Structure P
Amino acid sequence: MRAMVYVRFQSPERSPRGHFPGVFALANGLAREGRLTEEQHRFWRTANDWYDAAYPDPSRVDPTVYDPEVNPGAVAWFKESAAHLLDRVPGYLALLAAHGVACERLESADPGRIVYEDEHQVVVVPHESRPRPRPDADPARPGNQGPA
């Protein structure tokens, strides 16, 4: 039986807080800073609302999941089986690319210590070294989305 592979989209650069912001945090930052066009803002709001309805917010299930004292550096990864969620990520990648914001796709069978899990995702406290992007992956091409 093949091991579960987890997928994460994140900045290749650490934030001032020392984390690698994920695709949603990056897009939310653009919206918060007022950098989105009207059309981009509509996409962002509609897509965020869709994701909010499509799967659980781990912090609503367990308010301590992202607590830096309890789970330092905790980050969410999609399960590769969550194709319906992964299929919509390219829209966010296009939004980020339009603003020159880099975002890389990572895949790992063991991204860290799992502190939350549901049918679509895990939240992990990462191992010391972070996974590297697939060398052949072009995050903007749906054909390189793996099994998603």
Structure Q
Amino acid sequence: MPDPTEVAVELDAAHRKAKAAFNRKDLRAYMSLFSADLHYRQSDGKVIDRARLERDIQTQFSRLSAVRTTFDREQFEIADGKAIEILHQTASARATAFFVLHRTWDLTRKGRYVWRPEDGQWVIEEVDVIEEIVQSRGFSMSLRPASLV
């Protein structure tokens, strides 16, 4: 059985890798954290696979001009060689049109993530979004939008 402390450290590194890849809009690096047989249950109950998630992320990359995200691990356990964590994520995202029109959203999400070791790294095989709240901050116009907080 893997050492839970070591696994938590490895998952923290994977989360940092995901955040950096998302910020760079590096789809390949971001998607490398998900297994080929991913089972992703969205907050509305709809289940999508890895290919659909990849298309959704590509759409986000093309539309969003800035993203800021953080997470807190609420629970963590190792079971049957897999790592299971409950995460609370907060994020802000902005889309920009015509260089001056900006729309910002805030997201709060709680999810259950199941990771497994694969080819020397941990990959996500299952996501269950337990709760998700998205709120618009509205629109603003400026050449230099306010930073995301």
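Some notes on this structure:
- Test item: relative contact order in percent (Cα under 8 Å, 6 or more apart) calculated as 22, pick one of P, Q: Q
- With volume of the Cα convex hull per residue in Å³ derived as 115, matching label from P, Q: Q
- Per distance in nm of label points 7 Å out along Cα→Cβ at positions 22 and 94, the highest-valued of structures P, Q: P
Throughout, read-outs are computed from the coordinates displayed, never taken from laboratory work. All values reported here derive from a predicted model rather than from experimental measurement. Cβ atoms are built from the backbone, for glycine too; each structure is taken alone.
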